[in-house]
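Alright, structures below, take your time with them.
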Structure P
Amino acid sequence: MPTKHARLALTLDPELEAAIERGARVLGLDKPRAAVVREMVLRASEAVAQDESDLDRYLDERGVIRATGNRAQALAKVREITKHIPPGPSSTEILAEIRADRL
């Protein structure tokens, strides 16, 4: 059927076939396969957005700050947060001590 929108090719593997069959049982067995897939994608995108919103709310309630910057900004933030922590043994020294305890 002609359309001005781009088309999407999917590989109909067994997992996708099973998912489409499950979706068709809910959305209507008489619907064309493409209509079922389209409806499932639209509904799934809403569910993903809701999950993201729920995750954001969960993290906010616990005071977790999600990473939004690049690696350099994250490292600068870590240095800022940890600058008042006194220096201790290196990770190499800690691992050597753990290994020595196991022997």
Structure Q
Amino acid sequence: MECDDLFFNVSGKLHILSLIIAVFGTYKQIDSIQNDEPHSIWLSLTLAIMLLLRIPNQVCVSFREFDGWYTVIGTLMGVIGFSYLTYITYSKNVADKKKIKKDKKK
């Protein structure tokens, strides 16, 4: 099985979009730190999205070169890791906000 040239080219362009998303996430993380919001989800979320957008192109390459499947597996592991980090960071934010509300009521 092989990807046609159109899909290969379009999936390659997703790399550019993924980089833009990663730069945006980095900017949002810096902004969060500067605004005293240490538990920001932006960087881990955008890195997970960036990796997801790269998978179609990696699969196309893997059809041509078997070793490319190692990259696909590694990318999926990264997506899982960054997604989990996003989830636990979000959960921490929710718990912190509830604690602050509770402390203010006292």
Structure R
Amino acid sequence: MSTAERTAWGLHHGGLWVAGGDVLLSLTDMAFSSVAFALGISEANPVLAWLAGHGLFVPAKVVLSVLVAGLIVWLYPRGRVRTVGWLAVAVMAGVNVYHVWALSVL
């Protein structure tokens, strides 16, 4: 996709990177959570815990990751919203650091 085509669609190069990073970190969180579930640890988020209890954890995480990424890409061109996109990436990075620490303690 050329720069002109991205501009026509309202896409911003930085927003694509932030959204991609958020998806990567979200899917990594899903993998760490699946390992934790196998070790008998439950999900801390009550909504995701309910979904996990019904076998919908993985589809829900994938759908939520794609939705958040879509929002980041769509809203990134608005300058004030960029901070929120980067905050989402930082939160997911922190969640993954926590997973690594918690799984290493076990």
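Work out the source of -22000 here, i.e. which of P, Q, R gives that when helix-only ellipticity at 222 nm (-39500 (n - 2.57) for each DSSP H run of 4 or more, over all residues; to 500) is computed.
Answer for the origin of the read-out: P.
Comparing Cα Rg over 2.2 N^0.38 Å across structures P, Q, R, the highest figure comes from P.
When distance in nm of label points 7 Å out along Cα→Cβ at positions 61 and 93 is computed for each of P, Q, R, the one that comes out at 3.2 is Q.
If you line up P, Q, R by mean count of other Cβ atoms within 10 Å over residues 13-20, the top spot, with the largest value, goes to R.
Every number here is computed from the coordinates shown, using simple stated rules; none is lab data. Everything quoted here is computed from the prediction, not taken from an experiment. Cβ atoms are built from the backbone, for glycine too; each structure is taken alone.
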